[in-house]
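Given below, in the form of structure tokens, are the structures.
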Structure I
Amino acid sequence: MGETSESRRTVVITGASRGIGHATAVLFLERGWRIITCSRDDVPPSCRRDRNWTMHVPTDLADAASLDQFIAEVNAGLGTGALHALVNNAGRSPKTPYRERLGCLNGDLDAWRDVFALNFYAPLRLVRGLAGALHRGRGAVVNVTSIAGHKVHPFAGSAYSISKAALSALTRELAHECAALDIRVNAVAPGEIETEMIQPEYEVLIPRIPMERMGSPRDVAAAIFFLCSEDSGYVTGSELWITGGQHLY
């Protein structure tokens, strides 16, 4: 895994077994990148047949030991080679057993710690642990935040929303520090995207989307790819809205 030619660029993608993460992995594979992935689940057998799917490590990113093991395996696999991109996509948004929104005044505080462990601390630890390989590749980091990190959302819980706001701030701070290492750090902030996190009640939000439709995981994946590519070589510290215009209101 030590080759560094343009045709053998390498990306690490978290939460790659479904939704936005899986769509992102498929897009990078289509563009000829080698991918290293992790998720709590295994990946579909059809994807594992792609020769560019270099490594998948079942990982609980909210568990420090599991995360450290993933970082160690990635660095061992890369050796002295370069990492060209890191996509911090994995996240969670807990609900009540009745799928009600959890606010600041209800719910278990331990659940807040679990949300922040995955949505905030895991991206921070991954950037720190893979900074050397990213520096060798003059790489890019893309954090997946959310429209919910910028305004009160009717369905997304407070812990999720606040963790995504913190991830937006982390993107800014990392961009400032990582510039000295030739690493760019940006974020994408999706709005209503048709994944398994979306429930029927989200349909009421469509009239508030100027493009009058929910987005697809591919819409988000394409924006992530742009921020990892040379086409965005002078872009860092930015957060790109993928909302169909919903954030305008």
Structure II
Amino acid sequence: MSEGKKTLVLTGASRGIGHATVKRFSEEGWRVITCSRQAFPKDCPWPAGEDDHLQIDLSDPANIENGIKELLKRLDHQPLHALVNNAGISPKLDKGGRMDSMATPIHVWNEVFQVNFFAPIMLARGLADALGRGKGTIVNVTSIAGSRVHSFAGTAYATSKAALSALTREMANDFGHLGVRVNAIAPGEIKTDILSPEAEQKALPGIPMRRLGTTKEVADSIYFLCSDRASYVNGAELHINGGQHV
């Protein structure tokens, strides 16, 4: 790594918000180490993308522990400047139905919380020393569904994101003495491939700006929280939803 170049570790990098975030940080000259369940997609254009990609199954605690060891090996005692916990899962019933609290099997609850809640704190703890050396930042990606009943986000997903929001506050307190800031972003309806046209039309009347957000707008917000312009922002949750939460 060239001297003075900052490094980001990002989970859930293969599509949507994660994909846009890689592009945003790469454009600013950051080294981006991406983590996802899939192998590196060949059509992704950022520098050193394949070399700086790591397959980690966040639903498997043992795989996460091994992934942390590999991440530390790749960092080679260099500082880490940002960790963005973007990966998340939101299972659906057959035909895309919403999994409410009565219909969600217990094993699904366990998997959702492992990926959406436990994986972020496992990664943060494992990378804490490297983040401390970089006086870095952690950004947890929560959701508007964490603070209100959502029409198609399931109960396990919503409660895992609410828990991640609370965890962000706790981490801001616990990591602060290391010089590490911890914040969250809570996106609302963002235009991605996984949002169906029906869901999009259903959401629009509840958004004061009457449009969906873009993945670039979310990536710009993540970048702001990881930049020196947010140097005294700690323990915050930034709502990115066009006013949908008001």
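Observations on the structure shown:
- Winner on distance in nm of label points 7 Å out along Cα→Cβ at positions 15 and 207 once structures I, II are ranked, highest first: I
- Highest-scoring label, criterion being mean count of other Cβ atoms within 10 Å over residues 135-142, among I, II: II
- FRET efficiency 1/(1 + (r/R0)^6) of positions 23 and 103 (r between Cβ atoms, R0 = 30 Å, to 0.05) - structure with the largest value, from I, II: I
- At a computed 20.4 (mean count of other Cβ atoms within 10 Å over residues 79-86), which of I, II: I
Any read-out appearing in this document is the output of simple, stated calculations on the displayed coordinates, not a laboratory observation. Here the structure is a predicted model, which is why all the values come from computation and not from measurement. Cβ atoms are built from the backbone, for glycine too; each structure is taken alone.
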